[in-house]
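Q: Structures follow.
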Structure 1
C-alpha cells in the first residue's frame with residue numbers, strides 16, 4: 001500500500017494581536033458545520049471568537065475556523081447540531097495574526113486527562129472514570145530575530161500574562177488548528193560556534209483545540 005505520509009515543510013505557526021472589529025450576527029444554524037448569517041469580509045482560514053449569542057449560549061467563547069465565506073454569511077468548523085436552539089443576534093470577533101518567523105519546529109505534547117478513582121467498598125477491582133481533558137503544551141523552536149512581529153508578540157504575551165489565540169497551518173489535508181493559550185516561557189537565544197542564535201517557547205493550551 002502506498003504511504004500516505006505528509007511532508008511537514010510549509011507548516012506555519014501564528015499568534016494573535018489586536019482583534020478586528022466585531023461582526024454583527026443575525027442568525028446561526030444548528031448544523032454539523034454552523035452557518036453564520038452576517039455581513040462580513042472574512043476569508044476561508046480566518047478565525048473568529050464568538051461572543052454571547054441569543055438562543056445559542058453554547059457557542060459563547062468558542063473559536064470558529066472559517067471553511068466557507070461570502071459577503072452575507074460564513075460557515076465555521078463548529079458542530080452546533082446538538083446545541084439547544086438556533087442562534088439569533090450576537091457578535092463574532094475576527095482574530096488578526098502574525099506568523100512567527102524562522103520556526104524550526106513546533107510540537108504539541110497531546111495533553112492528558114485526569115483519572116478519577118471511583119472505587120468503593122463493593123468494588124472487586126479498581127474503578128476509574130476519565131476527568132476533563134487537558135490539551136497540554138506546545139514547544140516551539142525558532143531562529144531568533146528581534147525584529148520579527150510574531151516573535152515580538154510571543155514576548156509581549158508572556159510579559160502581559162495574556163491569554164491569546166494561536167493558529168497553526170499544515171500543508172495537505174490536515175489544514176488548520178486554532179486554540180487559546182498563554183506563553184509560559186521564551187528562552188534567550190542560545191549561542192555557540194558554528195551555530196545560529198536560536199530560542200524556544202513553551203505555550204500552554206487553555207480550553208479545547210479547534211480543527212478546520
Structure 2
C-alpha cells in the first residue's frame with residue numbers, strides 16, 4: 001500500500017493532479033477540496049489510497065488523513081466503489097458526511113449524483129458509528145489566496161464525475177455569476193453538484 005506521496009505538482013486538472021516523485025510523474029485522482037489547495041510547482045505531501053484492479057492501478061490522493069480515511073470507510077459499504085466515494089467527497093466534506101450520517105440525513109446523501117433513496121439508506125445503516133465527527137487534525141495544507149477565473153476547473157470536474165459539458169456549464173452558471181476564484185473551486189463544485197442532483201429528481 002502506498003500511504004503517502006511527496007513531490008512537486010506538475011499539473012492540476014478538474015479531477016486529478018500529476019505529482020513528480022523520484023523522476024516519475026504520478027497521476028493522482030482527488031477531491032475538489034484537495035485540488036483547490038494545490039499550486040503548480042508546489043511541493044506537497046498527499047495521503048494516498050491505491051486501488052488495484054486486474055487491468056489498472058489507480059492512485060487517489062488527499063490533503064489530510066481524515067479525508068483519505070473517510071474515502072476508505074465509504075468503500076466499506078456494499079456497492080460503493082472508489083468513483084462513488086470520490087463523488088461523495090466532492091459534494092460533502094468528511095465532516096459534513098459524518099454529521100449527515102450521525103443525524104440520519106438521507107436527503108443530504110441523495111444530493112450526490114448516482115445515490116438514490118435505496119443506496120442512501122444503506123449508507124446510513126452501514127456507516128453508523130464508522131465516520132468521525134468534525135475534527136481538526138492539523139494536517140491540511142493551507143492554500144494561499146489566489147485570484148483568477150477557475151470556472152473551467154469546476155466544469156472539468158463535473159465532466160469527470162459523469163456529466164456532459166453542456167450540463168456542467170449550465171450548473172456552474174446556476175450557482176455563480178461571474179468568475180470563480182481558485183479558492184472557491186471546491187465550494188462552487190459542491191453547490192453545482194447539489195443543483196444537478198436536484199434536477200435528477
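Q: Can you spot which of 1, 2 the value -0.59, -0.69, -0.81, -0.94 was calculated from, given it is log10 I(q)/I(0) by the Debye sum over Cα atoms at q = 0.12, 0.13, 0.14, 0.15 Å⁻¹?
A: Details: 1: -0.74, -0.84, -0.93, -1.01; 2: -0.59, -0.69, -0.81, -0.94.
Comparing all candidates, it corresponds to 2.
Q: Using mean count of other Cβ atoms within 10 Å over residues 79-86, single out the structure from 1, 2 with the greatest value.
A: Largest value of mean count of other Cβ atoms within 10 Å over residues 79-86: 2.
Q: Taking FRET efficiency 1/(1 + (r/R0)^6) of positions 23 and 63 (r between Cβ atoms, R0 = 25 Å, to 0.05) from the coordinates of each of 1, 2, which one would give 0.60?
A: 2
Q: Please compute Cα Rg over 2.2 N^0.38 Å, for residues 127-166 alone for structures 1, 2 and give me the label with the greatest value.
A: Numbers: 1: 1.76; 2: 1.83.
By Cα Rg over 2.2 N^0.38 Å, for residues 127-166 alone, the leading structure of 1, 2 is 2.
Q: Which structure, out of 1, 2, was FRET efficiency 1/(1 + (r/R0)^6) of positions 71 and 119 (r between Cβ atoms, R0 = 25 Å, to 0.05) calculated from, if the result is 0.00? Working shown, then result.
A: Working: 1: 0.00; 2: 0.90.
Answer by label: 1.
Q: OK, next. Work out the source of -2000 here, i.e. which of 1, 2 gives that when helix-only ellipticity at 222 nm (-39500 (n - 2.57) for each DSSP H run of 4 or more, over all residues; to 500) is computed.
A: Values: 1: -2000; 2: -13000.
For helix-only ellipticity at 222 nm (-39500 (n - 2.57) for each DSSP H run of 4 or more, over all residues; to 500), the value -2000 is produced by structure 1.
Q: Of the structures labelled 1, 2, which one yields 2.5 when distance in nm of label points 7 Å out along Cα→Cβ at positions 31 and 159 is computed from its coordinates? All intermediate terms of the calculation are to be shown ahead of the outcome.
A: On the way: 1: 4.4; 2: 2.5.
Label of the source structure: 2.
Rule-based calculations on the coordinates, nothing more; no lab input. It should be emphasised that the depicted structure is a prediction, and the values quoted were computed from it without experimental measurement. Cβ atoms are built from the backbone, for glycine too; each structure is taken alone.
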